[in-house]
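Just so you know, all these numbers are worked out from the coordinates, no wet-lab data involved. The structure displayed is predicted, hence computed values, not measured ones. Cβ atoms are built from the backbone, for glycine too; each structure is taken alone.
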Structure P
Amino acid sequence: MTLLEKIQSPADLKMLERHELPQLAEEIRRVIVDVVSKNGGHLASSLGAVELAIAIHYVFDTPNDKVIWDVGHQSYAHKLLTGRRERFHTLRKHGGLSGFTKRSESIFDAFTTGHSGTSISAALGMTCANRLKGLDSKVVAVIGDGSMTAGLAYEALNQAGDLHKDLIVILNDNDMSISKNVGAISSLLSRTFSGQRLQTWRKEFGEFLKSLPGIGDNIYNWAKRSEESLKTFITPGMLFEAFNFDYFGPIKGHNLNHLITILSNIRNIKDPVLLHVTTTKGKGYDQAEKNPTYFHGVGCFDIDTGNSTAPVCAAPSYTDVFGDFVTKLAEQNDKVVAVTAAMPEGTGLSDFAQRFPDRFFDVGIAEQHGVTFAAGMAAEGFRPIVAIYSTFLQRAYDQIIHDVCIEKLPVIFAVDRGGIVGEDGPTHHGQFDFSYLRSLPNMVVMAPKDENELRRMLVTAVEYKGPIAIRYPRGIATGVPLEKSPAPIPIGQAEILTQGEDLLILSIGRMVASALGACETLKASGISATVVNCRFVKPLDSNCIIRLAHNIPYILTVEENVLQGGFGSAVLELLCDYGISNLKIKRLGLPDQFIEHGASTTLRAKYGLDVNGIVEAAKSLMDSNDKVISLGALAQNL
């Protein structure tokens, strides 16, 4: 039996001797690599945090002590140590373990994560709650150096230092992005400064100095400045000391003895503490150490070579098509600039960054800043293309409204990962963007049916004189031929793809292909359908839709967005505003819930957004009139 097989909870971990823990770390890494090679996931970051997870659970009394893993990318070892080893093979599978921490999954998951920069805020809230409840348990926030580019993290640090609450923040630095002052002296100094006896002596000596009549405060302040000068001379903690945190580090995050010693020491400090640890992303798996960016979020791969085992597809991804064409647009127009939030590879902008480094801006994990930054460039005559995943763009909603839309600034939003994205689950599905963007004055919202139309929409967006959003899905495109010189699309113009008299299917984005497939299947049942690629959620092609609605009595809207306030709602509003009644309408889309994780094909089938689901919905609409509200009745209830 391996050491890992003996561990059902952190209580079992504490039964091990310190000298056994490095072997446990090796076993954990083997399991993580094995499972992620089959299921995909966030490999490099989790491999880099194995010793950190072991040390935290070895020292702290979890789940009474709370641990929040920022984003959750690095939480796989945490899951294995907290009673989920036997289910770990289900990681990211439908019905299996989440790829992130999730309160509903385990009592050891103190906070549900998925977006970065939230850990310190949540931890401080829990610390204050503990005080109000009279509890003495500890709260630990583990945050990576990448997440420390998020303004939210500094807002939390600022409040924590002001409140002087008993909070521990562990900065997991795997890219030396804070400072290069890492070495044995700084590590030794931090372990020494964190000792309980020295901490007690410092406080007592400080009180003694303050008590000296007439000169006490001046001497105390001089002594404190001297100590801080010594620490900041050989450690990079000045920034955190300015937030009133006791700073310790940098310390090597793969040395379990050092980690356990310093965590045991700082556990007894009652003031805000920041421990800076340095780790290697991908630690223990050579392929991930050599290419941590690729193995940050990876699909299935061969363990020996690190090569992907996914089927080779001739068609490019939507992201690749976007990145390639934006670079071409930049060659033709020197006003085109690109902005992203710490995702140059994920949004397809790596080539743009190499070709046009002066016109590429990675703002870090700071979507709010990125949008307002782009607004500033647009105000000065540039055409910024802001490439951000749908789920992350939510974080900048006020900036889209206030800084872009009010003055109708020409910012182009390239909204990647629209709709269902698969195994990353509810924190990553782009299921709300139609709803949260179409309600904004001056905003145009588009979604392409294929990659060629994506290119046409980019041309449209660059020529447009106001805010405009292009929402496109994750994954492989349809494989259609690409026009050499794609033409712009007139704003609001839909496209009729098939003609039929029985049923009108109004579709948008990825759902157009499924609607066409359903149209073919319905022919076998004697149902002829008109399929419309609406292209625009806002503005809708009112002339096209109204004309067709006058002649076809059954309407089915299909979208990969929540039904509340989405594309189907826009169609209902249009028909209601034009006073068209005596129609039977059904909307297909995502329900009023957060969609779980699982394969995208599985989830689309479950929620009726594949060909079969559209066919069944069409037949239900036409066969069961009593179950479908007419537009006239609906209008009375709006």
Structure Q
Amino acid sequence: MYPLLEKINGPADLKQLKEEELGPLADELRRFLLETVSRTGGHLASNLGCVELTLALHYCFDSPADRIIWDVGHQAYTHKIITGRRDVFHTQRQYKGISGFPKRGESPHDAFGAGHSSTSISAGLGMAAANGLTGKDSKVIAVIGDGSLTGGIAFEGLNQTGHLQKNLIVVLNDNDMSISKNVGAFSAFISRKLTGRYYRELKKEIQSLLKSIPAIGGNILHFAKKAENSLKGFLTPGTLFEALGFDYVGPIHGHDLSQLVEVFRNYRTVDGPLLIHVMTTKGKGYAPAEKDPDIFHGIGPFDIETGRTKAAKGGAGSYTSVFGSTMLRLAEEDERVVAITAAMPDGTGLSPFAKAFPDRFFDVGIAEQHAVTFAAGLAAEGFRPVAAIYSTFAQRAYDQIFHDVCLQKLPVTLALDRGGLVGDDGPTHHGVFDLSFLRHLPEMTVMAPKDENELQHMIKTAVRCGRPISLRYPRGTGYGVAMDTDLKELEIGKGETLAEGDDLAILAVGVTVYPALEAARLLAVEGVRATVVNARFVKPLDRELILAAASRTGRLLTVEENALQGGFGSAVLELLEAAGRFDVRVKRLGIPDRFVEHGTQARLRADLGLDASGIAAAARALLERRASATPPLARVK
């Protein structure tokens, strides 16, 4: 079925192929990708677009001795398949399977891990600098997409590379900018022929000759360089990269293997920073993905013939869609409401907002730091900005949240989608640290809804409260609860008691509230009566409610889908310490001190004891611990 692909168990096997066999191999790889991802789901369009690029890189360079660094990882599937993981590729993003992203511990060919964007150039420069320090002559190639190039760290890496003049090849995989065939072909010809090895050697000899001419040689060389730069700036879009200290090659047709191989061979002996601009087509070779690359960026299982995703279970809408619809309502009511996203208008549910209020919607690209400070600027001028960012990506803007929002007490709302365990994308995408890194910032309010109805009320609360505030909500669908018609503002720092009992109190926040209620029902069958509290707020805590539950039961079980260090449970312990309640027994459930691998949300929650049965088991352990303990000190009233 795959006569060529089945021979490839590593880059060495690829090099045994004749160059004319690479095209048929690319066709086999596309079929393999389609057949596998249609069953497992994954990042398809961008991976279909860089099949030839990947083959040419591995055909011309010598991984793992040469370091090939993939930015983000949304383009690394072909790389994984031809570096010994073809037979296990069907397990990608599956529980206990291989990662959907480059992962250093998975293969020596994964030179650097990636899940967040814009890091490849900085990492590559570090490796190139290490080569200089150790005397190694291996090559370093950083592959970065045009989307990732919008991240500020990418330009920081480019700037430093140009300054240090290290031997780093940056391959810009550009799958968005359009370019006409004539201009593209001519530019490719100029870049390939006038910057090949012979040309570069001749150029160095001429430079040396001109420098040797007394008095006027330097001036002639300066004039020659200006003339060359003017010509290249006229013929190619590489002026910016040249200004940053890079030699620029391109644009190159990213699906023409003969062009790619020729250019990469010419530049194996790179001298100084080089940027190779490669034009590719997202979804290449699969019509539905070429037509709708955004839909096929990250997709679940689908039917290859029609391109339609396989029917999911019906029922409740997603938290993301509730956020999007609520933002529309609030924007209609209040013209100060503006929405900001970091290259995720669909993923954050803001596409309808963008259509309805184009002047009040801002997509800043993959630039979370800028997004937060941009929001702060809007807030300083009287607006009510809502920055919708995935929880894991908000980590990139910590300093801006502290310095530009909280320190200045500006009314910016951070809407943190994908809070908690996200599932198949794994440790780079789990949003399990935001409660910890936000709650210790002065002026910041931190909250999480128990369901989709409470989410809409929290969004209104956030926009109206006039202070820095964050709300996190999970990936996936809600519970199908009834949605209130009228939006209301919640009282800041007030939780609610959902069930009452004297044996212990389960204090839950966000997505863990309903499993806590189910755990209480399981315990009730055994004769254990549990109080269940929906904390709502991680900061400020509902001091009165929590201390009352402590007095009533003497035993508190905290539950959160966040790192235990510094999270909701830690906040409760701090509250008890401040109140002098050293007699209260506390057990905390949450994410342990390790990175959680990929798998379905349900499976991961079960493994971590964050589902109903796990919470019930923790409650039993807390009760047994109390029963066997020595009598506590007299309770402070």
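Where does the value 0.40 come from, among P, Q, when FRET efficiency 1/(1 + (r/R0)^6) of positions 523 and 579 (r between Cβ atoms, R0 = 25 Å, to 0.05) is the thing being computed? Going label by label, the one that fits is Q.
When distance in nm of label points 7 Å out along Cα→Cβ at positions 75 and 99 is worked out for each of P, Q, structure Q gives the greatest result.
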